[in-house]
Structure 1
Amino acid sequence: MTKQDIVKYGDPILRKFTSRVIKFDKSLRKLVEDMFETMYANEGVGLAAPQIGVSKRVLVVDVDYPSKRYIDEQTKKEVTTYNSMVLINPVIIQKEGQIISKEGCLSFPNVYFDVIRFKKIAVKYQDLFGKERRLLAEDDLLCRCIQHEIDHLDGKLFVDKPSDEAEMKKNLQEAGFGSVSSPPPAVLIG
């Protein structure tokens, strides 16, 4: 496993739609290992491949990592628990409701503000071996995190979904990001 540098806002890869994974091979497993190493080293709960400069539809999530710890009974030391997930070629196939909650992003260090997300989602994805799977998440950190990371795969960022634009701009300014803009909405030609 190799820790990679996190791509920061301003790099064009963060606004690109990623390509589907076709080969489920050693290079994919290596990418996933590097992504976990990078996410944990940066104390994140999710990471999308574009955030380490790879334009592929791969994301990793572990919403238990930073918050749930236990004492190992034999060593009497605190041990971090891991509950890692890999989603390859994920697609949200169902969405309901709305929640607003505070989010941050490893590509925007020290920036946090309220973001609008779906309250309940169903996701279709493939695992590391290419097997199709489905996942339901509702009204929790996992639900919000998966949406955040899928947005990265679609070239969208959490700055595109603030609940309060003034709060977002203030937090971006304070963190040294200055003016951050969202791309214009896509125009459908009939």
Structure 2
Amino acid sequence: MLGLKLPTDPRWVNIAEKDLEEILTDHAYCELKAATACITLIQSFSDKEVLVKELSPIVTEEWGHFRQVLKALEDRGLKLGLQRKDEYVNQLMAFQKKGGSKEDRLLERLFVCALIEARSCERFRLLSLYISDDELKEFYHKFMVSEAGHYRLFLDLANLYGDEEKNKVRWQEFLTKEAEIIDSLEYRADRMH
């Protein structure tokens, strides 16, 4: 369904759960950044009525996700740590084509958002299946379902505002680059991506 070209090794969960405080901290900041990305898209492309209408509730949802992750930390006696550099997202953003029309820039940003949601969905699925904490299994199953919807929404918006055939080509380029990025990054307990 997600079309990712390089699946995450399920053993990533073993690494992630070695330090729940670290992975939950990174997850919390990912939710904040997702809300911020939607706000930025709305501000930058306020003339796109469907985009504004569809992304507005996502801002609220992502903020709610942040609060849920904070509660998961608190319930386990853990603290929200410091935000760290997200090499995965930075490399995806660096792959965006520079210049072009405003619509071209919109499409590039929508593809980056879709990929982040797809990879998050895939990782949440693994956590929902393999993490040893049964409460977190259910917790991450809900996040997986939500991220899948967001992934689909970003691609639908790209097809609404761009040429579907050109989008297919560019999306494949993004999928290929994303696999290269994932392959180049080590699995770490302090990083969701």
Structure 3
Amino acid sequence: MLNPPETITGTRIILKKADKTFKQAQISLAEVDASRAELYPWLGWASPSYGLEDAYEYLQGCDKEWKEGKGYNYMLCDLSGQFMGMISALNVNEDYKSLEIGYWISTRFAGRGFMKEAVRLIEKEFFALGINRIAIHTDVLNVRSANVPQKLGYRLEGILRQSSWNRAEDKFRDINVFAKLKGEYK
């Protein structure tokens, strides 16, 4: 099983192992509430019905995934510790030495390069732990999310046609698959 650090510090941000407390669920939900209009079109879980119990259950699940080595979920915080969003190393497959990165950031912090820095920090740690391939999936219409892997040198490997159900629009959507190999990491 991989043994990633519980805290990763960058120049402007800190990634911390997701805190499974009720207080953190309240903090997370406040950011989701403030960003719901921007999150829900792309992330079905951010629906209007997503509430405090859902946020708390998610954090409990993050802790379980970490213990089982299936996923490593980090809170994205500024250097003062203010919560900004989440970034996760998901679908970890140690046999294939691969994983997928998933992320979201509160609207008030979006567009300032924080998520690019967070992805770089995840890359550095997990490539060092022996991962060979990191993928990022984005809705083809979510240009802002797709900008992150594009600006970081990920290659668009293809489009998964109608592979995701978009709850907000009640229809199937196409998904970009971006990936970077350890040998392409700089």
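Nothing in this text is a laboratory measurement; each read-out follows from the coordinates by a stated rule. This is a predicted model, so every value here is computed, not measured. Cβ atoms are built from the backbone, for glycine too; each structure is taken alone.
Say we calculate distance in nm of label points 7 Å out along Cα→Cβ at positions 52 and 156 for every structure; which of 1, 2, 3 gives the highest result? Before the final figure, lay out the partial values.
Details: 1: 2.5; 2: 2.0; 3: 4.4.
Ranking 1, 2, 3 on distance in nm of label points 7 Å out along Cα→Cβ at positions 52 and 156, first place is 3.
When semi-axes √(5λ) of the Cα gyration tensor in Å is computed across structures 1, 2, 3, the figure 28, 19, 14 traces back to 2. Source structure of the calculated read-out (Kirkwood radius over Cα pairs in Å, for residues 20-59 alone, 10.0) within 1, 2, 3: 3.
For which of the structures 1, 2, 3 does the calculation of helix-only ellipticity at 222 nm (-39500 (n - 2.57) for each DSSP H run of 4 or more, over all residues; to 500) return -6500? Write down the numbers at each step before the final one.
Numbers: 1: -6500; 2: -26000; 3: -10500.
Computing helix-only ellipticity at 222 nm (-39500 (n - 2.57) for each DSSP H run of 4 or more, over all residues; to 500) on every structure in 1, 2, 3 gives -6500 only for 1.
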